[in-house]
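Student: Please go over the structures that come below.
A short reminder: the numbers here are calculations on the coordinates, not readings from a lab. The model shown is predicted, which means the values in this text are computed figures rather than measured ones. Cβ atoms are built from the backbone, for glycine too; each structure is taken alone.
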Structure 1
């Protein structure tokens, strides 16, 4: 009996460690990897240990509230068959996460691989941008992947979905706060020359 209790405690601790870095969220496969049999997942939902957020995504019921649970939920939603999240928050969402400019997007924006096929009936589904993001253009914020400031601004200048006064504000703030440097801009090989020139113009004399 003692051995059984000890085993259950170890299983829960393994799941907690997984969920801890994901704002309390975890997937069905992660729960199985921690040692929870899939046939018992319904029991943990009924007894109030877990909250079923969506098919395949759960939340530890007693986990402390996080600042941006929506980011983690939709990041996990973007997972592939191997249970690996594919999405990288980008464009307007990334700009807001860096607190650059005054924009406040109504929907989340995420870049996913061109082969991404996940669908959702929920109206809150993020705006999806198709393309590959180089690993050097990604950093982690709020426990999820986000495009770096320079990549974010370059993407927005390419799509023209944000007013130019906001873009100028974002560029100036990014340089002032050291989120982008002149050296970084000059060495950026994955950004078209025309976009780099426009960023320089928006930066102005600083």
Structure 2
């Protein structure tokens, strides 16, 4: 399994990545248009799996309709595998805070933190399950997605914590931080997949 530093070296070693990330981050701020940035990340993940090409593709080479439909698919996975755990954790936290009359203080938000922690693993797992054979239906094999997510945790725990740290520290620039962080997580989890395949 390559280190996070090695993966980032491959990602940031290619010229032109800054402008591509700026485009993706800018689109991430805009409703509907943010689907194009999600579709772009899906195309990148497919490219990486098929060709092991770490360079971000050129935006002007992307076709709008496939980007939009792919982005919608990724958005549905985000809602299901990231949004639902975070929402459930938030509801449990609010309930705990309510029934304890605020006595627990910050401890009440442990379920929310737990939901936010597992969300990226479930999303990454669903993405890789999807692109493995290109079947969107595979991403809804919940038991398989959970199994893969559990296997990811030991290797990806620090990158996921760093991802949330970047999101929280750069909250006003959430579009750029989300796009950049998701790009790195998808690349690093792909490297984890590559290392698993070579071990078989």
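Student: Given that mean count of other Cβ atoms within 10 Å over residues 101-108, derived from a single structure, equals 14.4, which label among 1, 2 identifies that structure?
Tutor: Numbers: 1: 14.4; 2: 11.1.
Source structure for this number: 1.
Student: Tell me which of 1, 2 gives -12500 when you compute helix-only ellipticity at 222 nm (-39500 (n - 2.57) for each DSSP H run of 4 or more, over all residues; to 500). Please report the intermediate quantities before stating the final value.
Tutor: On the way: 1: -12500; 2: -25000.
For helix-only ellipticity at 222 nm (-39500 (n - 2.57) for each DSSP H run of 4 or more, over all residues; to 500), the value -12500 is produced by structure 1.
Student: Out of 1, 2, which structure matches 27 when relative contact order in percent (Cα under 8 Å, 6 or more apart) is calculated?
Tutor: The structure behind it is 2.
Student: Can you tell which of 1, 2 yields 1, 7, 14, 17, 16, 12, 10, 8, 6, 4, 3, 1, 1, 0, 0 when P(r) over Cα pairs in 5 Å bins from 0, in percent is derived from it? Write out the running numbers ahead of the final one.
Tutor: On the way: 1: 1, 7, 14, 17, 16, 12, 10, 8, 6, 4, 3, 1, 1, 0, 0; 2: 1, 7, 14, 20, 21, 16, 10, 5, 3, 2, 1, 0.
Of the structures listed, the value fits 1.
Student: The value -0.42, -0.59, -0.95 for log10 I(q)/I(0) by the Debye sum over Cα atoms at q = 0.12, 0.16, 0.26 Å⁻¹, for residues 61-124 alone was derived from one model only; which of 1, 2 is it?
Tutor: Values: 1: -0.36, -0.62, -1.22; 2: -0.42, -0.59, -0.95.
Structure of origin is 2.
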